[in-house]
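Below you'll find a set of structures to go through.
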Structure I
Amino acid sequence: MKLKYELNDRPRIVPMLMYGLQWLLIAIPVVLTSTFVAPEGETVMFTRKLFGIMGAGMILQALFGHRLPLISGPAAALLMGILAATLQGYGSAAIYTSIFIGGAVIALAALCGITERVGHLFTPRIVIVILMLIAFTIARPILGLIFSDSEHQLLAFCFSTICVLLMAAANNLLRGTWKTTVVTIALIFGSLIYYAITGFPSAIAADTHSSPLFVFTPEFDFGLILSFLFCYIAFFINEVGSIQSLGTMIGADAMKSRNRRGMGMVGILNMLAGSMGTIGPIDYSLSPGVVASTSCASRYTVIPAGIAMIAIAFWPQAVGVLMTIPATVMGTILLFLMGTQLAAGFEMTHSTRSVTSFRHGLIIGIPIMFDVILSFAPAEAIAQIPALIRPIAGNGFVMGVIIVLILEHIILKDGQEVRPTKER
């Protein structure tokens with residue numbers, strides 16, 4: 001690529017702040033769309049912790065980790081684990097102990113070079129399935145967010161439909177920097193329009209329960225820990241993919257070293273997130289699009305955004321204002337983002353030519369169907385699963401990952417042909 005600023009260039013103060021502002025405007029919606037898993041009555045404090053950890057992650061990665069201009073955000077794979085564990089009745093202590101342990105495993109694997117040795121297991125079809133599993137697993141909470149206001153169900157349906165169509169049109173028509181701001185624009189104008197119809201809130205959001213900064217009280221549940229370790233498989237794929245895609249695009253050197261340092265740093269940050277009772281960070285793959293649109297690959301430009309996010313974390317009133325964004329708007333934006341997630345999966349099937357037979361289709365289709373069934377399964381059915389394996393067998397995302405690994409590498413591995421049945 002022809003870049004205005006190369007990886008290690010340091011723009012002057014004004015361009016630095018302008019590029020940092022753009023990263024910040026992209027990072028804010030990324031954080032806000034994950035706050036619906038906050039403990040009841042502690043949403044503002046939970047969000048402040050997210051802003052702080054994500055901001056610190058961007059700074060530390062740019063300076064000491066992979067040293068690339070990548071934006072940090074809450075890991076969707078861990079979000080799936082938290083959702084499933086919460087639905088199964090697990091408390092915060094057990095959930096965030098599992099995140100702490102998962103982060104430690106990732107950091108240790110990076111330190112020992114294990115991450116480089118297991119990469120061959122993650123074939124394009126497995127990556128495609130994991131991309132799609134995240135979108136299907138989060139469908140249920142999206143449904144709850146969009147229709148959270150019982151007095152405006154029809155409005156919520158019409159609003160989300162029109163808004164998603166407009167976002168898709170904008171994503172197709174806009175170019176350059178404007179293309180990366182579609183979600184931010186929808187967040188601002190969507191909230192204003194929705195409240196113009198339903199009435200603006202009289203006060204900013206505030207917590208009804210107090211929560212300390214560090215809430216780590218270890219509670220070990222083997223089944224839940226194992227369940228989160230499967231979530232970290234998807235986490236690993238996502239992180240390596242983000243680093244590799246941007247590094248390759250801008251021609252960064254020493255990519256093995258960058259992968260190792262980046263993975264080690266994100267593992268440590270996940271340990272910190274677990275000790276603080278919040279979602280661990282990961283680098284988002286939307287960053288190459290931002291670099292391409294601005295022709296700026298300077299890793300230093302994410303530092304002002306990281307500093308601003310840390311500042312927001314220490315400003316409860318600002319977080320309270322952000323938390324007044326209607327749940328219907330947040331659900332609509334998540335609906336659009338998960339649509340783009342599915343689109344990325346479908347595009348990958350074409351670019352990698354991973355689905356060229358019925359057997360390949362089964363490898364992708366069966367795990368997704370398991371995920372859908374388990375995600376919407378009655379709580380009574382999940383409760384009948386033995387407690388030891390319930391965090392795994394009752395988690396649609398985890399079961400989808402396990403099943404695709406078995407299908408790809410054992411049951412339907414290359415060389416075994418499966419033909420579709422024909423109606424007689």
Structure II
Amino acid sequence: MDTIFALASARGRAGVSVIRVSGPLAWDVAKALAGPGLRARQATLRKLHDRSGMLLDQALVLPFAEGASFTGESVVEFQVHGSPAVVDAVERAIAVYPGVRHAEPGEFTRRALTNNVLDLVQVEALADLIDADTEFQRRQAITLLDGRLGEIVVGWRGLLVRAVSLMEAEIDFADEGLGALGADALAALSEVHQGIERELNGIRVRERVRSGFQVAIIGPVNSGKSTLLNALAGREAAITSSIAGTTRDVIEVHIDIDGHSVLMLDTAGIRDSEDEIERAGVSLALRRSAESDLRVVLRASPEDETVIEPGADDIVLVGKGDLYPEVPSRVSGTTGEGVDALLEALSEKLGQLAKTDGVAVRRRHEDALRRADNALFLAKAGLSDGEYQPEIVAADIMTAIGALDMLIGKVDVEDLLDEIFASFCIGK
């Protein structure tokens with residue numbers, strides 16, 4: 001492979017910027033710029049010079065040996081002063097060496113995958129960790145980056161390989177009457193099947209932790225929905241007016257509620273209207289609220305009925321609570337009264353939603369697990385038949401193994417890799 005380099009920290013002015021070099025020539029480049037005597041995992045303060053001998057900067061130089069670095073290759077990191085001029089000068093000095101080129105987006109991480117430092121799930125987790133905005137997103141990404149799902153899949157794979165070997169024994173020694181092996185294979189398949197089912201049961205919620213829960217504010221016209229959204233967002237995200245029907249579209253605002261990423265939706269006021277655009281807005285409001293994870297249902301006054309039938313998890317409040325101080329279940333975006341209580345209620349409900357077993361989080365994970373799940377269902381059904389055919393059962397088990405291998409990236413997934421790494425920044 002070529003030796004690659006890139007700025008591993010963010011571009012722009014900073015106290016320190018990190019330039020990473022990875023590949024077979026990494027140490028040669030480091031010695032040329034910083035001088036001899038470098039030792040693995042021992043940071044030293046060195047003066048960096050280009051080929052002409054010009055002093056570029058004084059930097060902390062940290063080398064890593066092959067097999068003991070982020071990429072699995074020989075790596076050297078230069079921690080230089082974080083001005084754009086210094087970074088550009090050092091990068092130009094590195095680029096002149098033959099066999100050294102600038103890294104492509106995600107290439108360092110891709111090399112870590114190629115060198116079996118990370119599996120595919122960990123690569124995705126690294127991207128999620130970089131993009132994490134909230135505490136729960138960070139925790140979820142760290143769990144996956146730590147290799148938890150890969151460990152689970154490797155354990156399942158071991159059980160399935162054993163089950164396949166038992167079926168092959170049935171095939172090879174059919175005349176020996178080894179029918180009892182089917183019971184052992186069925187036990188292994190059942191254990192894996194139950195584990196996959198546990199992962200699938202909570203995957204949609206875990207994906208919501210990653211991408212954000214949706215909470216819709218719904219109610220009649222002039223019930224204070226937009227004012228409440230602005231109070232929750234801490235800014236003027238929606239236009240407010242005393243004129244009924246101001247909100248026609250769904251207004252979306254991202255907020256953090258006690259570590260949960262939440263997409264708050266301000267929807268059109270629900271009422272009958274002759275206005276075609278307003279009717280479309282009401283229809284959209286009803287659809288988006290039905291798709292949401294939670295709903296805040298507002299009443300325009302204590303006497304009004306709710307515009308929809310509240311669900312068990314819905315939070316029902318009088319919207320313009322400052323006008324009805326005698327009502328206990330009220331909220332006012334204008335005065336802020338009841339907003340903290342609403343946030344506490346949302347936090348509690350979101351916490352309950354987020355409590356699931358398992359670690360798989362992405363739609364890709366779900367697709368692979370479902371393929372394995374379906375194959376195991378067929379294999380178990382075949383084994384349950386007293387006259388089962390071990391060749392067919394073994395084929396179904398191998399299909400399940402292939403799906404699990406696809407999950408962690410142990411089979412050819414080049415098209416998938418191109419899509420995943422396209423989202424990475426250069427230097428990662």
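A short reminder: the numbers here are calculations on the coordinates, not readings from a lab. Computed from a predicted model, the values in this text were never measured in an experiment. Cβ atoms are built from the backbone, for glycine too; each structure is taken alone.
Details
- Structure from which 0.90 was derived, FRET efficiency 1/(1 + (r/R0)^6) of positions 37 and 285 (r between Cβ atoms, R0 = 30 Å, to 0.05), options I, II: I
- Set I, II, criterion FRET efficiency 1/(1 + (r/R0)^6) of positions 45 and 205 (r between Cβ atoms, R0 = 41 Å, to 0.05): the highest-scoring structure is I.
- Relative contact order in percent (Cα under 8 Å, 6 or more apart) from the coordinates reads 37; which among I, II: I
- Which entry (I, II) yields the derived value 23.8 for mean count of other Cβ atoms within 10 Å over residues 69-76: II
- Comparison of I, II by FRET efficiency 1/(1 + (r/R0)^6) of positions 61 and 213 (r between Cβ atoms, R0 = 30 Å, to 0.05) - largest value held by: I
- If semi-axes √(5λ) of the Cα gyration tensor in Å, for residues 53-268 alone is computed and equals 33, 25, 18, the structure in I, II: I
- Identity of the structure behind -15000 (criterion: helix-only ellipticity at 222 nm (-39500 (n - 2.57) for each DSSP H run of 4 or more, over all residues; to 500), calculated), options I, II: II
- Computed 30, 27, 24 for semi-axes √(5λ) of the Cα gyration tensor in Å - originating structure among I, II: I
- Comparing distance in nm of label points 7 Å out along Cα→Cβ at positions 101 and 317 across structures I, II, the highest value is found for II.
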